[in-house]
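What follows is a set of structures to go through.
Every number here is computed from the coordinates shown, using simple stated rules; none is lab data. On a predicted model such as this, the values are computed, not experimentally measured, just so you know. Cβ atoms are built from the backbone, for glycine too; each structure is taken alone.
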Structure I
Amino acid sequence: MHTKEVVYGALLTALALLIPLAFGGFLSVMIPPFSATLASHLPVMVAMLISPQVAVMVGLGSSLGFLIKLGPIIAARAAVHAVFGAAGAYAVRKGLPFGNALMLTLPIHAIGEALIVLPFGFSLQKAGLVVGVGTALHHLIDAMIALAVVASAGLVQKAAENRR
């Protein structure tokens, strides 16, 4: 990773930690084993524009924040952020538009989080309906926020210029 990528990654990781620590419980919807903290996917979604390595770093930072604030099950679910973030970053790197990459990663994210809760004793129905569908809806909401933030900051153009 280049120095600039490490710095951007550190800033986004700090934000990924801050969101659950400062807002987890406050800007959250809880239907165990599902929880949704508004904008918690924003840092990893923006990291997709930087590099796969940065997206993984930010996703793992998010998982640590949720571990500290909300416990191991939600932290395990948040570890999926590293997976869908890397997949989205690779898609963006290959030329897929950012919005399309966000939609491509939705099933990876939702199915991944639904599968994560199964070893914790949750039924397939509860995991699929509550966690899977809930995560998909949460992903869509945060994707809209990410698209608005990225568009307002002109980040897609800057990311494309940095890849040249």
Structure II
Amino acid sequence: MIEKTLKQITFRSMVRPDDIEIARNILISSGFFYEIEIPVALELVQDGLENGTHSDYHFLFAEVEGRTVSYSCFGHIAGTEGSFDLYWIVTHNDFRGQGIGKILLEETHRVIREMGGRILIAETSTLEKYAPTRHFYLSSGYLKEAQIDDFYKIGDGKVSFVKRFLV
């Protein structure tokens, strides 16, 4: 079943009007984001919709059998040469554990390299619930390069992971 699903993944970068609601559903289903974070993520989708290729935010949407089930949002860090932030990568809970996120991340890496990227920074929480997220980055070749305790709130720190691309 997993192989069948993985063979049917298609990607698109164009933001469509229905992506705002789709992103909301994916984010909520994951159970990984604070209620105050979801509007921030949706603002980025809205910016991508309104500004298209002129947006500072780039998207990849992963679709399985025509259904958008995962997406990444990334962008160049102003004032740097080839450094990018991975703002969001999330897969709908119904599709987690099938390798879709890993394939989406690899495609995101490919696109960033094509854009001249040499470094990609991903950040996540230190809470135990985010242990699978931290493992996801480490198993994808990222290095843990920083940790700030109590960043999000007392007891909830931020971990920064870095992926370097060969140039």
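Observations, loosely collected:
- Ranked by mean count of other Cβ atoms within 10 Å over residues 26-33, structures I, II are led by II, which has the greatest value.
- Label whose coordinates, when helix-only ellipticity at 222 nm (-39500 (n - 2.57) for each DSSP H run of 4 or more, over all residues; to 500) is calculated, return -10500 (choices I, II): II
- Comparing relative contact order in percent (Cα under 8 Å, 6 or more apart) across structures I, II, the highest value is found for I.
- Computed 0.30 for FRET efficiency 1/(1 + (r/R0)^6) of positions 50 and 106 (r between Cβ atoms, R0 = 25 Å, to 0.05) - originating structure among I, II: II
- Kirkwood radius over Cα pairs in Å, for residues 34-121 alone from the coordinates reads 13.7; which among I, II: II
- Structure (I, II) behind the derived value -1.03 of log10 I(q)/I(0) by the Debye sum over Cα atoms at q = 0.18 Å⁻¹: I
- Structures I, II were shown, and mean count of other Cβ atoms within 10 Å over residues 10-17 at 14.2 was computed from II.
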